[in-house]
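Right after this note come the structures.
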Structure P
Amino acid sequence: MTSNEPQREAILIADFEPFALADGVHLLPTQGNGLAVETADGVVVVDGGPGGPVTRRMMGGLRTITEAPVRAIVYSHGHLGYNSGVGEWLGAAANRDEAEPELIAHRNCVDRYDRYDRTRDLQLWLASWQFPRASARALEGSIVMTAPTTVFDTEHRLDDPDRPVVVRWSPSETDDAVSVWLPEQRILWGGPAVISGFPNIGTPLRTLRLTRRWIDTLDAMAALEAEVLVPEFGDVVTGAAAVRHRLVTTADALRWLVDEVTERMNRGMNDVEILHDLDYPAEWAEHPFLRADYGSPDYVVRDLYREQNGWWTSRNVTDLHPAAPDAAALAVLSAVDADTVVARARELIAEGQHQLALHVLDLVADAPGDDAALVEARTLKGDCAEALARECPTYVSRSLYFGAARLHHAGLRRLSEAPEGSRSLGSAD
């Protein structure tokens, strides 16, 4: 899987043939690395997949391994898509005249599903911007939530004489994330706490992910002394020393960020000041699992800041009780010459200073009206966003830049003017 590809499938959908990690323990391709554990009472499957062809491939792969019934499906976490296909597993069990599998999730998953149900349109909107290549049908299909039948708080054990399965609460990317521990085989399926790049904390369109809690989860995983570690995405890690290195190195990187951000917050810096004052350790480049290809240290900085501060992150009094956007934009426009602003932005663009050009263009691009200079400002803003997208290594930021480019090239000023989300603006780049 090449996680730098700008397609949703390359980011989320695993592409490999099922294979054995140990006797009776197998990896299945799904939305990430799925797991199948054979027990005397049937197979325990981790994640049911997003539905459709991916879930069917997962089920087909399982049937090349065993014809045993599925005893339980464990929800790795409540993010949409990972278990949208559970209904298909239930249908398959019915077709085979088998009992429905137990559906196991952390207790917080119930609240998450309730929130997603109440904010369905928002979830579609967010997903359309974060995954611009996904079709409307695929996004709609991901918002299928089958309630778990068994919930737990800290740990849930599925007994078996040879392969007991321990489902552990491992809050990280979400507050309902779990890991799966096979103590007899010393295999740890890490779930959302362990991905193929920098921890996915602080994603621009998502809620707080609590860095210190993620560190605690990684420390608890390291204490298990596993000999095999399965990340949610990416290659399996083998050998106790390699597993510990992976977990501890990631936890230490997050600890470094906590310390450095806290020290700067105590000096009164805001989040943007902190971002531009930090120099990330050069040795992070030595670890492929600390790549900023989906998560990013910059995102973690913003999340850490939000944990300890209110919504007034800019500390600029102008933002404390702001005027209505159109009124503010017209007031600024009345104080500047739009043609001069656009001309200066063109100079910055010619110098390759696209971010600085965006700051200049914001003086006029958000103002209502169709004067030639305002229209050009929006077009140039789209050009800058597209240029930044092509330079950006981080998938989510790249998607949002491309979405903004399409927004402004369509002559729109704000995201609220595209209520159907990114997909309403034409095809993604």
Structure Q
Amino acid sequence: MPDRSTSPPNSKTDVLHITEPEELILDNGLHAYLIDAGDEEVTRIDVVVQAGSAFQKQKLVASSVGKLLKEGTVNYASAKIAAKFDYLGAYFDTSITKDAATLTLYTLTKHLRELLPLISEMLAQASFPEHEMHIHIDRKLQEHLTNSEKVSYLAMLEFNKLVFGEDSAYGQTVAIEDFERIQHKQLMAFYKENYSVERAYVIISGRANKKVASLVNKFLGNGWNNSKRTDEKINYMTSYEKGEKYISKEGAMQSAIRIGKPIISKKHPDYNKFILLNTILGGYFGSRLMSNLREQKGYTYGVSSFPANYIHGSSFAIVTEVNVDHTNAAMDEIFNEMAILRNEKVGDEELGLVKNYIYGTFLRNFDGPFALADRFRSVKDFGLGFDYYLKSLDDILEISSDELLETADKYFVADQMIKLVVGRME
């Protein structure tokens, strides 16, 4: 029988080999990136447009435009579009971030010829029927009202304002009155100004050979040339409001805690060290915060820390919910864990364990064509490629405990943090 009392030897090998996507320029100037991988006859199309909430003049417009693209075009009614996707077993959705709107289609490759004309019409000839807009806004208002009873949702909105600045493009959050202000003409204006070839690119993954690329060129490389927007100067971030803030939520059984600050971008020389440090603090299930607040103290079911990266700014947050009776104690333990990382070196055993975890995560994150597309997208917007990941992994595996100590001393300073609590005040 094998000896299970000792860990097996580290068999780590250099297995992370990534080929950069092939870049093509379609007939209308749209840049396309091909990730031809996988054995199944399935293709994913991601059309990424610089049309996120940072570009809107009226709140809710960017998200409404993105979500209503499939609710009607010049030639296709909402029901017809939905029926076509259902009949062909395809999946389509849109997602909207601060920076971009992304249209994503999953389909059997053989159905691309029938589905790409729909995507083309959404990009070039969406109609945004007013009755569909009202249904969408009413639904989003009800979601907002329901979520506003949750301390975690209120903390998310407030933290966003505190870290980026309430009047900035990244710091804007929605309020009830915004649902009353939105108008159909605002949607049309935003669509015409932002959904243009010059502000977009497409990623083709899965079965992404030249035949598929030719189909994409036929339907997305022709007939979509909406006028180019003249960008105004956008104030993405203002100075953040560090210090303590408490928001009372009557009747709340838990307190939502968010601690954090603006943080360095992926291009900063300290970023890989910060990623390793964050993983140790709260970036995985075995982290110090989880061991302390969940396993030892029983204050919470879960706590995590993470960076959020946008093109023009990034933030770092520690997030948890605790019983109101444990709010102050949980806050103290969070800052204690950061103080320990600032004053004591991470031991070799823990450092090796976390590096192995990150190594395994890297491998899983590149498993399959759609995972590759996700990874490429997350660096493409920063002007980077797959080589960024290879360098980052090499860097992380070489980081020493001394470097982590210096990094913690630089970025885990309590007086620089936003300390936000939403819940019932005792």
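None of the figures in this text is laboratory data; all of them are computed from the coordinates on show. In this text the structure is predicted, and so the values were computed from the model without any measurement. Cβ atoms are built from the backbone, for glycine too; each structure is taken alone.
As an exercise: Cα extents along the principal axes in Å, for residues 134-277 alone, calculated from one structure in P, Q, equals 58, 47, 34. Which structure is it?
Numbers: P: 57, 44, 29; Q: 58, 47, 34.
Source structure: Q.
P, Q: which one has relative contact order in percent (Cα under 8 Å, 6 or more apart), as calculated, at 21?
On the way: P: 12; Q: 21.
The read-out was computed on structure Q.
Tell me which of P, Q gives 5.9 when you compute distance in nm of label points 7 Å out along Cα→Cβ at positions 222 and 318. Walk me through the numbers on the way to the answer.
Values: P: 4.4; Q: 5.9.
Matching structure: Q.
Quick check: 1.5 is what I get for distance in nm of label points 7 Å out along Cα→Cβ at positions 22 and 246, calculated from one of P, Q. Which structure matches?
Numbers: P: 1.5; Q: 6.2.
Answer for the origin of the read-out: P.
Percent of Cα pairs over 31 Å apart computed as 49: which structure among P, Q? Show your work: numbers first, answer last.
Numbers: P: 45; Q: 49.
Only structure Q yields this read-out.
If mean count of other Cβ atoms within 10 Å over residues 286-293 computes to 16.8, which of P, Q did it come from? Mind dumping the intermediate values first?
Numbers: P: 16.8; Q: 20.5.
Going through each structure in turn, the value belongs to P.
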